[in-house]
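What follows are several structures.
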Structure 1
Amino acid sequence: MSLANSGHNHTNTDENCSLVTLDDLTHEDLHEVLDTAAARKATASGLRDQPLAGQTMAMVFEKPSTRTRVSFETGMTQLGGHAVFLGPDDIHLGHGEPIRDTARALSGYVDYIIARVFDHTDVVELAEYATVPVINALTDNAHPCQTLADLLTIREQFDGFDASVAWVGDGNNVCQSFTLGAAMAGLDLTIATPEGYEIDDEVANHAAELGNAPQETNNPKTAVADADLIYTDVWVSMGMDDERDQRLAAFEGFQVTPDLVDDRPIMHCLPAHRGEEITDETLESENALVWQQAENRLHAQNGLLAWLDNQ
C-alpha cells in the first residue's frame, strides 16, 4: 500500500482530527505543532500547564518500542493525562474482533488512541471508525511522529528550515514520512538508496504537490555532496529478518562513516544497527544529533497532543 494519499485526511474543522499520515496536517498546522512543541520544551517542567488533565490515551502496540512508548507515556503524564498500554496480548486488534469494533469501543473510554502496528490500513480503519483522535505511532508505511521530532531537531539546529538534507539508506516508512515533512517544511532533500529500495513513486509525486519533490540517486556520495545534514536508518526493519542477507548485500557501500559525514550533523531515528548502516564511531561522534532527536520525540508529541486539544 502506498503512503501517499492513504491517510484519513482530517481537517481542523472535523470533529475527529487524527494524524494518520503527516499530510493530515496542513502546512500551517505543521508549523503550529512545532511552535507548540518548542514552547513546551522551553518551559521548565515545574511550570508546565496540564491541558490534558483528566484525559486518557489508549496505546495500541503490535510492535515493541523504547522511544515511542516511553515518550508518549511520559508526555501524557506531563500534560496531566493518563496512558493505558495495550500490547498484542491485551487487545483483539483485527483478530477476535473487527478493527472497527475496537475503534468504537475504545472511543467510549478514552480521549486519544495511538497505534503502533504493522499494516497501515489498520490505522486508517481505526481513524475512520473512532470518534476520538487517532495518532499513527508507526506502521510499515509511515512514521509521522518521528518526522515531527526530526523537523523540530532540524529547526533547532539551523534556526529554521534553510537546509539541505541527504537521506542515505532504505526508502522505508521513516524515509517516506520524512519526505512529506521535508516538502511541507521547505527542506531540500536528496535520497540515496540502492536500486529497488527507493521510496514509492506516489510519495515522491505527492511531495512535489506539497511543495518540494526530493532528488533521488543510487549514489550516497552524490547525495551528500551539497548536504548540510545526513540522515540514515536501519537497512533491516522489524519483520524483515528473512530479507537480511539480501539487504546487507544490496546496501553495500551505503554505510554512514566518518569519511562520508565529514563535519556534517548526522541523524538516526534509532534503534541503530551499529556496524551496518552506521559505524559506532559516527554514532558516538560530536556530529550526532541522535540523542537530541530522540528526546524531541517527547516534545514533538507533546506539541501535537496539546495542539489537538485545541482543535
Structure 2
Amino acid sequence: MEPFMKQEGQGPDLFVLKAWNEERTGLTAGFSGRGGGEGTAPYDSLNLALHVGDDPEDVIVNRKRTAETLGFSLEDWTCGEQVHSSRVAVIGLEERGRGSLTRQSAIQDTDGLLTNIPGVLLTSFYADCVPLYFWDPVHHAVGLAHAGWKGTVLEIASRMVERMSDEFGSCAGDIRTAIGPSIGQCCYEVDDKVMSKVSDLGLSAPGNNDGSGLFYTDKGNGKFMLNLKELNRHIMIKAGILTDHIECTSWCTSCRKDLFFSYRKDGGTTGRMASWIGMRKR
C-alpha cells in the first residue's frame, strides 16, 4: 500500500505519511506536490525553494501556507543549504527558523537534519532526488535527509542513524524510516561514472553479487537505469533498520509531472517540492 497519501481539501497539495501521522499524535511528516501555490511558469505553482529563480515573495507565501496547513508557523520552518553531501546537523531552539526567509540564513553545506525539539519543522527540497525520513518513537527524535546519487553513495542514510544514536541515544532497531517520492528506476538513466560509485558500496542482491536487477538494469553502451530508492533501503538495512520499519513510496516524480516537479522531465528549469517532518508542541 502506498504510504504517501494525498491530503484532501483546498490549499497546497500535500502527500502525508499517513501511518506515522495517525500513529503518533502531534507528529507530521510528508511531501509537497506542485499544485495549490502562487508560483508562475515554469515554477507553477507550489515551488518551495528559494534557489531556482522563482519570485522570493511567492516562495515565502507558499512556505507560510504549507507550514500553517501542517499546524506550524513560518518561524518554525527550518532548512539547510543542500550540497549533495553526507553532513548531518542537529537542530536546537537556537537554529529554529533558519533558512525560512533567505538562503543565506539556512544551515550551510548540510543535507541531513535532526531534532528532538517540538515546534521545529524540518524541511528539505527536491525535484527527483530521494527524501529520507527518520523517526525514533522511543527518544522522540525526527530527521530528514536529502539523497541524490551523491548523497546515496556517501551513505547519508547511515550517517543519520549514527548521529541519532550519538545525539539522542537512539537504537537502530527502534528507528522508523521512510523513502519518499523521487525519480524511479523507470526514468533514471546514469552512466559508468555513477555506476562505479554505486559498485563501491559493495551491496548485493539475492541471486547475484553486484545488485543487478534489484538496484539497476544495464541498457548497454555504458548506460544504466538506477533504483535510488532500493539502494537507500538497503543502506538503511545495513545500518540496522528493521525491514518492517521502512516505508517506501511507489511515486515516481518524473512519471507524474502532473503532481510533482521533475528536474529531468522539466528540462532543468523547474520548482522544488519539500519534504517535512516535525513534532507539534503539545
Structure 3
Amino acid sequence: MNFLNIDDLTREELDDVLTSAIDLKERTARGKTADALDGGTLAMIFEKPSTRTRVSFETGATQLGGHAIFLGPDDIHLGHGEPVKDTARALSRYVDVIMARVFDHADVVELGEYATVPVVNGLTDDAHPCQTLADLLTIRERFDGFDARVAWVGDGNNVCQSFVLGAAMVGLDLVVATPEGYGVDEAVLDRAAELGSAPEVVSGPEAAVADADVVYTDVWVSMGQESERAEKLDAFSKAGFQVTEELLGDRLLMHCLPAHRGEEVTDAAIESDNAIVWDQAENRLHAQKGLLTSLL
C-alpha cells in the first residue's frame, strides 16, 4: 500500500493511524521503543529542502528500530539520468519504505506504481498528506475528537488541499477563505464532497474566523513559486489575509511551518499562547510513526 494522498486511506485506516500515533507518542514519553521497522531502512528522496520532514522521518525510523538514508537531488538520478520507474525498482531491492519530497506529484505516482515497497508522499506541489495527519492528530488531541470549526485563511495550496480532504474524512467543520484566483482546486472540492462534505468557502478572513475555534494559515509563496512572489504578496496583503492577534482573537493558531513572519502571520500571533504550531510540528514525528507502522 502507498500513501500518496490523504484519501488513499479509508476513514477506518485513518483512525487506526491516528490511534497508533497517540500510542507511540505515549510510549516514547515513557521511554519505550517500538520495532515496526525492525532493522529495516527508509529511503528519503528530497528534491525540496525541509527541516521538519527530514528530521521527523529520520528520527521516526530510528525510534521504530530502523534507520533512514537521505537522498538529495545531487545524490541520485531521479528523473535526470534515470527514469523515475527505474529508481523505484532499484530502491525496492534495497529498502523497506520510500519517502519522497518532490515537486511534481506525477513523480510520486510513478514511484508508487513501480516500487514493490510502500511509497510515502512527503510533499508535492499538489498535496502534503503527512502534514494533514499531524494536523488531524493535533486537533484530535486538543478537542478530544473532531468537534471543532477550523478556518483556513490564506493560499489554497498543497497543504490546504490535503487538509480539505482530511477534514471531510473525519467530519471536521471547515471554512476556507482565499483571495480571488488562489482558491482550492475544484477537483479537490469535488473529492471532499464525495468523502463527506466540501468546506464552506467564504470571501474574506473575518467571515472565515467568525465562529471558528482554530485559525490555520500557511505561507503565501510556496517553494517553486518564487517568480510569483511580488504578485502574491501584493494580492494577499491588499486583501487583508495576514493573521494578526486581532484577527486571531482567542482562537487557536495552526501553521505547518516554516512561517514567514510579517507576511501571512505576525510575530506576535505566532508567539502568542494561542499558537499550537509546535504541537503540530512535534506531531509530524508521531503521526508518521503511526503511518509507517500501519504500512509495514
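Tell me which structure, out of 1, 2, 3, gives 28, 14, 7 once semi-axes √(5λ) of the Cα gyration tensor in Å, for residues 150-197 alone is calculated. Working through the options, I get structure 2. Here semi-axes √(5λ) of the Cα gyration tensor in Å, for residues 62-157 alone was calculated and came to 23, 16, 13; which of the structures 1, 2, 3 was it taken from? Source structure for this number: 1.
Here, each number is a calculation from the coordinates, and none is a lab measurement. Keep in mind the model is a prediction, meaning the values are calculated, not measured.
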